[in-house]
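Where a number appears in this text, it was derived from the coordinates with a stated rule and is not lab data. Small disclaimer: the values here were computed from a predicted structure and weren't measured. Cβ atoms are built from the backbone, for glycine too; each structure is taken alone.
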Structure I
Amino acid sequence: MSIGIVGTGISGLHLALRLQQLGIHATLYTDRRPDEIRSGPPLNFVTRFDSTREREKALGLTTWASSAYDNSWMHMYIEGPGGLSLRGRLPKPASSVDFRIYLAALLEEYQRRGGIPVHRKIADREQLAELAGQHDLLVVAAGRGALMDTFPRDPARSPYLQAPRHLVGGLFHGVRAPEPSGMTMHMVPGIGEVHAPTYHSFEGRVTVVLVEAVPDGPFTAVTGRDYRDEPDQFAEDILDLITTHVPSLRPRVEVGEFALTRPVDMLQGAVVPMVRRGWARLDDGTCALAIGDAWITNDPLTAQGANLGSALAFQLADALTAHTGPYDEWFCRTASERMWATARPVVDWTNMFIGAPPPQMGTLLGAAAADQRVADRFIANLDHPAVMWDSISSPEHTDVFIAGARSGRSGT
């Protein structure tokens, strides 16, 4: 059996490493070598929850097992008049490591275990068909560029046609960790969000500041400007934004020390949340299967993209191992629909959070701010998307969840 994997994000790398463990030959196709991944700008700021860390343990990846990389607490704030705050402790800590460090190390581990990556840019459907002819199945895990034309948007599962948030962020010195140390999310109703988790990067422990701006709102003053040649101005404008709109974050910032760690440590862009069709029939009649960002693009608001990508990689590896027939259109359709059952709660939850908040969210956040038992149960569900979605999917479900948390009952 031979599986080709296009893309070396977390989905592609976890799939390749898992297949290696299971004795299935997997060839990775990548347009970046490890040192090129490390030296480039960040593409995201990922927090890996315990379920993903358990999969890493199963893969024999122990580099980031140390508590030095842990984030055990989530702090949430709603800014403005009538605002509130809450904090909850994760039952097992998450890990926040610069994904450039992480992905480069995983690619090197794939090589150390005998894998030979093919350094090649795969840019279009014709090249995909060429690769598909060399393998029993081609899996596409690269979520950028012209390859996405191969997997058309699924309108029934993709309510957004434009990006509901514009993003800009970077790694900063001069921001103290919250007490207790962990991740923070600051929501400014009608304007956007500011995330400020502690993070491990090339210069050690730093802080991410990621701004998510509602289009045409006040935050677009920073998301709409090109700062590539103005890192100092970027830090100054971010500080002004925090001072004006995010008062709960401002006391953590040391003005004389607040600065980007390096000019390259900055990202800017926009995400259109989207589910594409999970498989494609190529021009030669073979099929390709999409996972990760090639299939589902989530806004980072709920910090689920990479964790979902890892979960789906393991699920697909199990399906590939168990299947005894050809990896044909039937297999691709069936595997994609089974993975959708795992992915759907993440998609529905993220789409709800990024839209106009439903009334049950105010009820839940208010209850969590007033009762630590509710806060802890709510934050624990960051690592359990299906349970999270069930708990917020309707006012009735939210009431049941709150009552269960207050009484100490398990589940939702």
Structure II
Amino acid sequence: MPYVTDRYDPLDVEILRDPYPVLADLRVREPVFWHEGMGSWALTRYADSVRVLRDHETFARDPRRTGGTVPEPSLSVQTLDPPQQNRVRSLFMSALRGQDLPTVEDRAGILVRERLEQLASAGAFDAVAEIAVPLSVAVVADLLGVEAPPYGEFAEVSDAIMRSMDGGLDPALVEPGRIARQQLSNLVDSWFAASTRPGLLARVRQAVAPDADALTRLYVKNTARVMFQGGYSTMAAAVGNAVHTLLAHPGALEQMKDSALLATGVDELVRFDGPVQGTTRTAVRACRIGGVDIEAGQKVVPLFAAANRDPAAFARADELVLDRSPNRHLGYGWGPHSCIGTTVAQAGLRALVAALNDHPSQLAAAGDGVRRRTATMRAFETLPAVLLP
């Protein structure tokens, strides 16, 4: 069994800054490799990653299928595999389709324009704290139909949950994450009990039968929590990455004034430097991937960052191609376990790009950004920027 941990440490400063050269080399030399720190086989090729995400019979997301356990607060639509997942996911997807997403996008655009007006004369600012966080909290709260919690407080809770996803690499992150999940669960409980606003949450609540069993209600409530936190953290990371990419590619923002390029360009920003770096599955039975034998019970991690730069799947994979189509990237995952809020995250990104293009000032870098020390989510801790006249 090959061990290549010394070549790929997802928490190494240089890997956090730019993982793509190392991943490209691994994709050629060891496309399926064992990572001792994660205790998993890691996949770097697009085709292998999609195969694992599609084959629910062979690769389980639900730990209980391979003898594991799941604590009650973690039981959600993202825990279950099809077909057990279908009922709850369908409930949320139907509610999502019933939302007025163009209006959500319009309101997101208003928020960004207001923030830019406030920041235009403020000198250098942190694009994460001043744009990514408030935009993401507001958009997800608007979608669900709940009052947005205080930006800073919610960001701290969400960050603790996000960091705990790397608990396999750093066990000290697990307990703060558990506490944060409980805090967020209490907030969601209050929404279910008191919120009367129209939105996705109201539709879900109406669709749950009055005589639904306690387990179904638990899954629904936990899924609402996952959707709020996951939607926020994914969108905040995507916004930060997108701003960084636009700053590094002069002219890209201007090109997306073209409405056709705005639609495809936002998708390309996510492929080029996406928020979700990978996900874990467990082999239900022995199988073979990329010439490597996988034993039953072993974990497999498709590395989305590597798959999204695979030249076998994407021409000019290391270039930002704003008119790329089709663009079946894995920036938000794939299939039944992809982020439920993908469409609203894309709406938020479109609102951001359009607002930046409408503003008379030019967005410019004001220093080097600092990457957050997380492996599962690729995000910025801080990203200095300035609006130039």
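Numerical summary
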read-out: For 0.65 (FRET efficiency 1/(1 + (r/R0)^6) of positions 80 and 224 (r between Cβ atoms, R0 = 25 Å, to 0.05), calculated) the corresponding structure among I, II; value: I
read-out: Parent structure of the calculated result -15000, given that helix-only ellipticity at 222 nm (-39500 (n - 2.57) for each DSSP H run of 4 or more, over all residues; to 500) is the read-out and I, II the choices; value: II
read-out: Ranking I, II by mean projected area of the Cα convex hull in nm², the structure that comes out highest; value: I
read-out: FRET efficiency 1/(1 + (r/R0)^6) of positions 248 and 328 (r between Cβ atoms, R0 = 30 Å, to 0.05) from the coordinates reads 0.05; which among I, II; value: I
read-out: Among I, II, structure where mean count of other Cβ atoms within 10 Å over residues 128-135 as derived comes to 22.2; value: II
read-out: Source structure (of I, II) for distance in nm of label points 7 Å out along Cα→Cβ at positions 16 and 120, computed value 3.5; value: II
read-out: Winner on relative contact order in percent (Cα under 8 Å, 6 or more apart) once structures I, II are ranked, highest first; value: II
read-out: Test item: distance in nm of label points 7 Å out along Cα→Cβ at positions 280 and 336 calculated as 2.0, pick one of I, II; value: II
